[in-house]
1. Tell me which structure, out of 1, 2, gives 39, 31, 23 once semi-axes √(5λ) of the Cα gyration tensor in Å is calculated.
2. Which of 1, 2 yields 151 for volume of the Cα convex hull per residue in Å³, for residues 67-314 alone, as computed?
3. Looking just at distance in nm of label points 7 Å out along Cα→Cβ at positions 283 and 579, which of the labels 1, 2 belongs to the structure with the highest value?
4. Of the structures 1, 2, report the one carrying the highest value of distance in nm of label points 7 Å out along Cα→Cβ at positions 115 and 483.
5. Out of 1, 2, which one gives 16.1 for mean count of other Cβ atoms within 10 Å over residues 139-146 as computed from the coordinates?
6. For which of the structures 1, 2 does the calculation of distance in nm of label points 7 Å out along Cα→Cβ at positions 43 and 539 return 3.9?
7. Among 1, 2, considering only FRET efficiency 1/(1 + (r/R0)^6) of positions 91 and 211 (r between Cβ atoms, R0 = 41 Å, to 0.05), which has the greatest calculated value?
8. Can you spot which of 1, 2 the value -11000 was calculated from, given it is helix-only ellipticity at 222 nm (-39500 (n - 2.57) for each DSSP H run of 4 or more, over all residues; to 500)?
Structure 1
Amino acid sequence: MSTDELTSDPGPIASVRDLVVTFHRDGADLYALRGVSLDVRAGEVLAVVGESGSGKSVLGSALIGLLPSNLRELGGEVIVDGADMLRGPERVRRRVRRLSLGAVFQDPMSSLNPTQRIGRQLFEVTGSDDESVRLLDAVGVPDARRRLRSYPHELSGGLRQRVMIALATAGDVKLLIADEPTTALDVSVQAQILELFRELCDRLGLAVFFVTHDLGVASELADRIVVMYGGRVAEVGTSRDVLVNPSHPYTRALQRARLTLETDRAREVVALPGEPPDPSTVIRGCPFGPRCGHHAPACDDGLPDLRPSATTGARTACVRADELSAIPTGSLQGDTLAPMPGLPGRAPVVEVRQARKSYVLGRGRQAATVHALDGVDLSVGANESLSIVGLSGCGKSTLLRAIAGLLPLDSGTIAYNGESRPQIVFQDAGASLTPWLTLGELIGERLRGSGLSKRARAEAVAETMRRVGLSPKLASAKPGQLSGGQRQRAAIARAVVVPPSLLLCDEPTSALDVSLAATALNMLAELRRELGMAMLFVTHDLAAARLVGDRIVVMENGRIVESGPTDEVVARPRHDLTRQLLAAVPGSPSHRGVA
């Protein structure tokens, strides 16, 4: 097949028909995709949203023609630029990947070679430094020619992602696969990357297949949205049809669970009940049925097909879609939160005074001093929740680690007045849990030396697991056997099995889908009330900071540039950075175009 034959198809850039993908792992069949059909058109951004495990990333891998080798069943058809990406000759698929496809993933460090300079990696694709500089300029990398000499670790997360986009769009790319490319970025950089995708789509006419778990991100970028659940398409339509008047109960539930600057702080976040379907289970009826508040006997009569909505141009896989579309999306509200008990006269649980911490980056003439903390004063009251926000590199995580005792200060003091030392929960729970220990052993470690009997320790572990929503039966499981949400719960259980006076949370929800994030935030609020803890919550998301914190502290370049009661900071921000962060929250009126 010639290159001309690959590009002669006048239809969609990519077409998926009745795609079925089943893996075999650990003696079980895992049904990743259960009959998916969709098209990706030239010049459009197609956002694919859904919870973890819905099949989004597997669908992206199928488009690239790089499915894992442990396939049990592969059915249907995937055509990209005229080529069969499932069963076509490998030389043809390789040619399509080289000429027509680009890919950008969540973690650019896993895709960039850490031992090679950026220029060397770009040169392999472009063939010239001048073309490499042109690509870097096109994706907004400042001082592009100088950056050719940089190694990946010398760039910020946002710059690394821009380099990956430059690599992915080199040549005459027709389809760009972007799998959660903004999840690990702060909201301001996320806004810039989203705007860059939109600009590339409009300027170059390429199609973008954009995988995300955040409907807010999809709302800023997508022309059309595909909502996936349990390996099936639940709803598909224009962004307006899907977001303004969603007709599938699952899409409506995702909308309610999304955090915005208007989310009611006095109520729990409306989280989805139950769990997504087990991928090893054969589904007979509607996949969302067990979690749906509108379930009817007709929902169990086979897998529902996509059908046109009576009120919008979307198509929905729900037999009750038309009657449910009359119910306002926001009509369901979470339970009212009980107020935190006040502790008048109690000293703050931690007081930070003139904290300073610096790092030296590079060597010789290239050496530069970075002031991660530059005279920070901070206190957290008993039972208080304090949110710290700021752009990546502002010093917020350094401050948290210093308070946890994991980093020594260059100067300044940290005084603890609580009854127990702070405990910390990290963003990547999987990396913070010892992989060869069971959950029971991990959580029970902190009870050693408590004087409790072995039986009493086991009972305390079981009670703590129930408190964070984990079945005590999982005490014998190891971290690698758990989902991302379960690992985050396990990390929280380990931190609170001996209730600390202060719980430190470093971006604990940024890598979770909207449903898991809502559940985690509700759980943290309930634990604060049950255990009487103060909390220091580090995040780059002002919507989450507003929901969690009694007060908000905004950091920039190692300093606190604004602080105050949450409602006052959000309603009347005084610093330019605070206004920038507020504008960058997906879905806010001034979000598009934030730079």
Structure 2
Amino acid sequence: MRTINFIYKDKQDLLRQSKQISSCTGENILIQVFSGVLSQSYLSLLLRDIREVFPGSAVLGTSSSGEILDGRIVNGRVVVSISFFEHTIVRSAMVSQNDNLEMAGEEIAAMIGRQDARAMIVFACGIKDGMFINGTPLLRALKIFFADTVIAGAHAGDNEKGIETFVFTEKGVSSQGVAAVAFFSEKLRVHTGINRNWVPIGKKFTVTGARQNIVYSIDDQSPYELYRHYLGNEIAKNLPLSAVNFPLMVEREGLGITVSPVSICSKNGSFRFVHDFFTGEQLRFSFCHAGLLRQGSVKIRNELKSFGPQSVFIYSCVARKRVLGGAASAELSMLQGFPASAGFFSYGEYYSADGNQVDFFTQTMTTLSLSEGVGETGTGIADDPGNKNISIEFQNLEFLHKLVETITGELETTNRELAHLARKDPVTGLYNRRFCDKFLQDEISRQSRVHGIITILLLDIDHFKLFNDRYGHVAGDGCLRAVSKKIMEAAKRPGDIPCRFGGEEFLCILSMTDHEGGKKIAEEIMRNVTALAIPHCDSPTSEYVSVSIGVLTMRCQKDMSGPAMIERCDRLLYEAKEKGRNMMVAEDVS
């Protein structure tokens, strides 16, 4: 196998290259085109010239948002890549519709006919009616037929205009289709690589309204408003395409997955995503981390050195070029020194490894390497061929990202500490009343869905004013802390919420705790407080500090309110005080 890459200017360029492969037959030749010229008539004329010079050869082409040639970015040009094989047969197929991508995948499979393809390259029009297209249905349909085939490729680009993209084969050009080629050979070796390297940044947001892959609200505002608020009107004006620069990240199974909207509803600002979402999931904005990107690039380079490719094809998200600027060249420079590499910047990349599941990604760089026979390993290839200027720019970007990471980490730590302080009582360390009022109402709402039960305890330190008058407020604070510790020791389950409700009053919320369980906790608190043996010589109840407790257990109903439940429990506490204090009065209405 051998590949020749060049920048196309006119038909003479094709004629010059045809002399090098005159011995090859059409079925052993693949001609790929990555075009920064966005004109269907121009592409049709180019295709006519290719057919005349290389009759019977398979052609696979796409419009792009930047072209890649031998590890370099060449914007606004037409890159032609001619691969000719000794043992491999190439078949092409094209469908001129993307209204139903699942059906398009099935039609591509039917046109190719054979299921034993070693690899496939697929290009699909990435824009429809000004909206980004989800490529997952296409890839799933192809994978059903080509179960053991490595599938690579990408969504076509259009120089970030977001208006119209093109794909083509030797059969013609389409602005709303899917084009593909399949490789058939037992001697063809295939390797795929991927570089992602997006990391979360800033605060966490919560999905507050979603149905399948449509997100209606995040932190109770539309996704559109979220982007507008944090990234400004210019980003919002160009949504959803501008979102690829600052994708949202959701963590699933320990992996951070970047997601960008595929379409936006102009009426309510909701977004349609590639992936499904669930209410309650947390999201963060993310950015392309230069340091991790560099590590991933070196990893791909080392894998290629071990594989020994004869051709390398690159599909990189346009967001990487826009976000990284000149540093994007450093990522691609890792491919310099290998035999013929070419590709383009796209609106989404397809990736599978060793015939496994094929995924549709955005914000990634993927590679497909081919070789017939053993191939030569890259033992003489340098580890990092990037030029000095690019390396400096890359290094500066790494420093910037390190600065952002450090500041973000410090802000997150500070925010966690502030959130902790905002819900805790400074004297006792228990939750404060504001937090408990909200928690109780939220817990009632949750438990009412399943008619669950909640037990609450309302406690009061007996004759605490007399204690303060006798021993002073410093001793009084010490008494509060000692009693609080005993409350925490008794209400120790993860779901138990003890709080300081007032001056010397405490509230314990015991979710899914029955009446007997609540009384046992109340009895334990009373015993433990008595065991402290804190002298209280002015108390008419006991020579030591004691507590009175009201215990209430209720089954949650839809119209229950937290304040009403606390008021009912307060009556039980009042009854305990009326009966002489240092006792518990309990009521079960579950």
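Laboratory data are not the source of any read-out in this text; all were calculated from the coordinates shown. Note that the structure is a prediction, hence the values are computed from the model and not measured. Cβ atoms are built from the backbone, for glycine too; each structure is taken alone.
1. 1
2. 2
3. Max of distance in nm of label points 7 Å out along Cα→Cβ at positions 283 and 579: 2.
4. 2
5. Attributed to the structure labelled 1.
6. 1
7. Once FRET efficiency 1/(1 + (r/R0)^6) of positions 91 and 211 (r between Cβ atoms, R0 = 41 Å, to 0.05) is tallied for 1, 2, the winner is 1.
8. Value -11000 for helix-only ellipticity at 222 nm (-39500 (n - 2.57) for each DSSP H run of 4 or more, over all residues; to 500) corresponds to 2 out of 1, 2.
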